[in-house]
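Values quoted throughout were computed directly from the atomic coordinates according to the rules given, and no laboratory measurement underlies them. For clarity, every value in this text was computed on a predicted model and none was experimentally measured. Cβ atoms are built from the backbone, for glycine too; each structure is taken alone.
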Structure P
Amino acid sequence: MLEIKGLTKYYRNVAVVDDVSFNVRAGEVTGYLGPNGSGKSTTVKMVTTLLQPSRGHVLLDGRDIREDLAAFKQRLGYVPEEPVLYSYMTGLEYLQLMGRLRRLPEHLVERKANELLELFSLHSYRHAPISAYSKGMKQRVLISAALLHNPDVLILDEPLSGIDVTSAQLFQHLLTELARQGKIILYISHVLEVVEKVCAQVVIIYKGKIRAADSVERLRDLMNLPSLVEIFSQLAEERDLAQVARDIVSVMAAPR
């Protein structure tokens, strides 16, 4: 289990993440939701050790990850929100590099890289430079790189960005299968329909604080709302969005 305990991050004495605590259990997909600027990405950067928390801890199987960062990173697969790839490399070369950095045996890197590229419909482009890839193709390379070393923990930050419908459907099935294999999965997404289908529990953050952490079914019952979209709107949006839309149209139609 991955335990996030009291994570807090201050910028100029302002808490952008404020005492955030929740658990991500093995064998489940946990959705982490919130509007832009709510603290999602800052939380993820602290959990993945890219950012030092001002306060709080992250534990994996009961042990603080900072006791052995190298061991934690070896067990972690991470798809960042903003893709950072070496554009002069080919897709195959990039996966080969990632496998070597993970110290996988050379024959295993070669086999797994080629097989993942095939399964993600990238094999025919394996020798093309990543600079020639579409956004969705780059995203599939990032997902392949995160899975290459068979990690125990997967943190997926907006992994469907730019991905086509078929690839998105494949990814939904993949998340379900990874959970079935006992992986610990934290899934950050704005696509609430996918979250509702694949996540066993959801955590909603708003203005740096946790507003809810429970199963979708229980939140539906507690709030007497039919869908995650409506639950999210109630917990993480203070404006009447329908009224805002009407006001925008009124501004557009104002006489010159």
Structure Q
Amino acid sequence: MDDRLVIAGKELRSRLMLGTGKYRTMDDMVASLAAADVELVTVALRRIDLDDKSQKNILDFIDTSRYQILTNTGGCQTAEEAVRVARLARAMGLSDWIKLEVIPDLKYLLPDPVGTLEAARTLVAEGFTVLPYINHDPQLARRLEEVGCATLMPLAAPIGSGQGLISFEQIKIIIEQAHVPVVVDAGLGAPSDASLAMEIGADMCLLNSAVALAENPPLMAEAMAEGVRAGRKAFLAGRIPKKAYATASSPLEGVLR
């Protein structure tokens, strides 16, 4: 069975991405990336102090020979800010791959659909590989795919909430209609959440808080990776349909009575 995951022409072995924020220590972060055996790692550029050269920043702890950095425009509230951060990442030689976030809502941290589409259109035109973070909106997803985004990244629940897939019917529609990989991003709290996302047909999951804030981040990272793998296998295997009544596991024909 050909089950390759390809994003913008790059074949990926792992179907899990990890973020790099909120870890209690850099050692926890490094160990978690290794335990999850990921390839793509997101880094929020606006949260890095680039002025103080005497102090190490998060980029100094990431082995770029092992991991590909996916610059995150987290912290940007407008399309203009997001485009500026993406251009800065390119100028720094980090990556042309951008996880696009435009979030003016500081209470619920829900993405701005209009700003996201505007920024995506600009960045795609400038040659960036754009992976946009969105609400579970099938129409917006379709528009973003039309402008040339490399993936679609609907949230499961609000960022850092750990609520899991509280409602996934619209995510299933996005998956059904998409011609690019769908990455379920934000709000997942446990391996069972990641597994369910993969069981409904997602191509990948992105996690941060669920791992970084766990009591044992590396162990949770490993568990999440196993959940993603199990969910993908279940999707490929094809689960039985849900029924309102029981069905005997053994045939009843010829049974002595």
Structure R
Amino acid sequence: MINKTAFITGATSGIGKATAVLFAKNNIRLILCGRRKELLLKLQKELSSDTDVHILSFDVRDNASVKKAIASLPANFSDIDILLNNAGNAHGLVSIQDGLVDDWDTMIDVNVKGLLYVSKAIIPIMIANNSGFIVNIGSIAAKEVYPKGNVYCASKHAVDALNKAMRIDLNPYNIRVSAIHPGAVETAFSEVRFKGDEKKASEVYKGFDALQAEDIADIINFVVTRPAHVNIEDLLVYPTAQANTTILNRRSYD
């Protein structure tokens, strides 16, 4: 019997997709969100044998589109129990003096404002139900600033702060709030950061066993399935080879 509904942003790839797959296996109803409708349709088809799936195609940067999409949900998907704020990206890895304003705008608009827009639209549903669970995907960049990470790190520090603020403000309504902060996860993240340069992206994960999207999905599932009196509020997750943002134990190659 399906008794929970999860709303996942950035559901078409990486952590969002892996979490959708695991939630579906655990009989959680899914609202999958992303910009690429063709990928949403494909994922909907794949997962519909396990659970009920509804898709919403919109850009989290567009507040009007966010509100319109969520208002369009059919009645059987309108009570949202779990919100996974997963949509996010990094653009460029350069010193701040060489940064591109367009890249800055994209990171702030998606990582910070997009999270706020989606949360703003869904929180009233949870308040009305006097329950809910919000999981915000942060990053090791929420805890440390690393060379050439400047604005991306700033955006993820903002996610860390908003996570704490949500937990304070929503405490009276029995809404749990948690952040998962991954270290190096082998997804399409680096391809986006390096703007499609596959060679640069592949170098990021060379020489060590990086985290996989499924590792983070497993942690998210564990967090949201704790008893109602338990809130795991903040988790920093590294691959074993990683000590911090700049120290990685890489194997040498002949």
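Quick notes on this one:
- Winner on Cα Rg over 2.2 N^0.38 Å, for residues 67-138 alone once structures P, Q, R are ranked, highest first: R
- Looking at volume of the Cα convex hull per residue in Å³ for structures P, Q, R, the greatest value goes to P.
- Structure from which 6.9 was derived, distance in nm of label points 7 Å out along Cα→Cβ at positions 107 and 243, options P, Q, R: P
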